[in-house]
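Structures are listed in the sections that come next.
Since every read-out is calculated from the coordinates, none of them should be taken as a lab result. Computed from a predicted model, the values in this text were never measured in an experiment. Cβ atoms are built from the backbone, for glycine too; each structure is taken alone.
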Structure P
Amino acid sequence: MQTYIALLRGINVGSRSKLPMKDLVAALENVGCRDVATYIQSGNAVLQSEERDAALLADTIRAEIGERHGFNPRVLLLESDEMARAIRSNPFPEAESEPKTLHLYFLAAPPEHPDLDALERIRGDHERFAVGDGVFYLHAPDGIGRSKLAASVEKLLGVPATARNWRTVCKVMEMAQQRG
């Protein structure tokens, strides 16, 4: 049995793509996932599955949600060690004490031609960023809502991504560790 962390992008944001967590749990269980737990309403789940192909399972979950709820969110599945590596590799450890200011963008693929110069040009005075292995790290001490950089990450990296703040990343990792 493999433990996965599922990060769904764009659910329960605004009035579209509503997916209550009990419905997400049901969708995951419908495709054979077990020991499912969710964290907050933004599409974070920890689950176990016999499926070893994370991309296949992500596509299956996406299709299940599409069939039952009428929209197909991007589903990124991480193994526990991938999340643990992202946490260990945080280039801004001093920002961990203010977890709402530190964001990890989990990338769907490695960026082939990231426009780092453009990211640097739109970076706010107090913002810092770094590209890691499958993760874009953003420290935005003035808030993510005001950040031009945050709004342009996907476009300038050239790959889909889904972001979580440090508190969420740590909580989801804790949930995954409890499942083995």
Structure Q
Amino acid sequence: MMTLPPAVLPIFAAAGWFPGRKVPVSPTVPADHPVAAILSEFNGLKVGETGPGIECGRSDISFWWPPDEGYEEILEIGALLQTELACFAAAHNCHVSLYVDRGGRVFVVSPNMPGIGFMGSTFGEAMERTLLGLRASPLLLPSHDKVSWYGEVLLRGNPQILSIEELMTG
């Protein structure tokens, strides 16, 4: 069972989730990856809704196993962190994709938002950020000098940016 923070339990319950929920997942889902545990508990649910949040807009989340979208940023992050990332949900009216790596860390990417965001070290943290409208940390890939984040252009060296090195060292 995935751990959810108390602040989002009512939101998940309203969507039909309950502790111990188990649903079948596609045989194409890698069984040895955290994405399998996430989807076996939440697949098919649409949780939350868009609207004003604490730091930014809160989002809805639709859990499903999509075909690989192949975002360059996700492939680059995976290579740098030496991990495999798998998409497990669409968020914000399907304009954003959520990915989990083999360590359980969650990332966000969107074709409408240049850059990639770090949503949290755990599934629960990422759900809280997404559903309550707490900002993700922008990641700056080594191949880029700047990232556009929540309408602001952040240059390499900006303390708001989470570096790959910081992410690797925890």
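Couple of notes before you dig in:
- Structure from which 6.2 was derived, mean projected area of the Cα convex hull in nm², for residues 55-158 alone, options P, Q: Q
- Distance in nm of label points 7 Å out along Cα→Cβ at positions 71 and 95 - structure with the largest value, from P, Q: P
- When distance in nm of label points 7 Å out along Cα→Cβ at positions 87 and 151 is computed for each of P, Q, the largest belongs to: P
- Here the criterion is relative contact order in percent (Cα under 8 Å, 6 or more apart), and among P, Q the highest value is seen for P.
- Per distance in nm of label points 7 Å out along Cα→Cβ at positions 63 and 127, the highest-valued of structures P, Q: P
- Structure from which -6500 was derived, helix-only ellipticity at 222 nm (-39500 (n - 2.57) for each DSSP H run of 4 or more, over all residues; to 500), options P, Q: Q
- Computed 18.2 for mean count of other Cβ atoms within 10 Å over residues 23-30 - originating structure among P, Q: P
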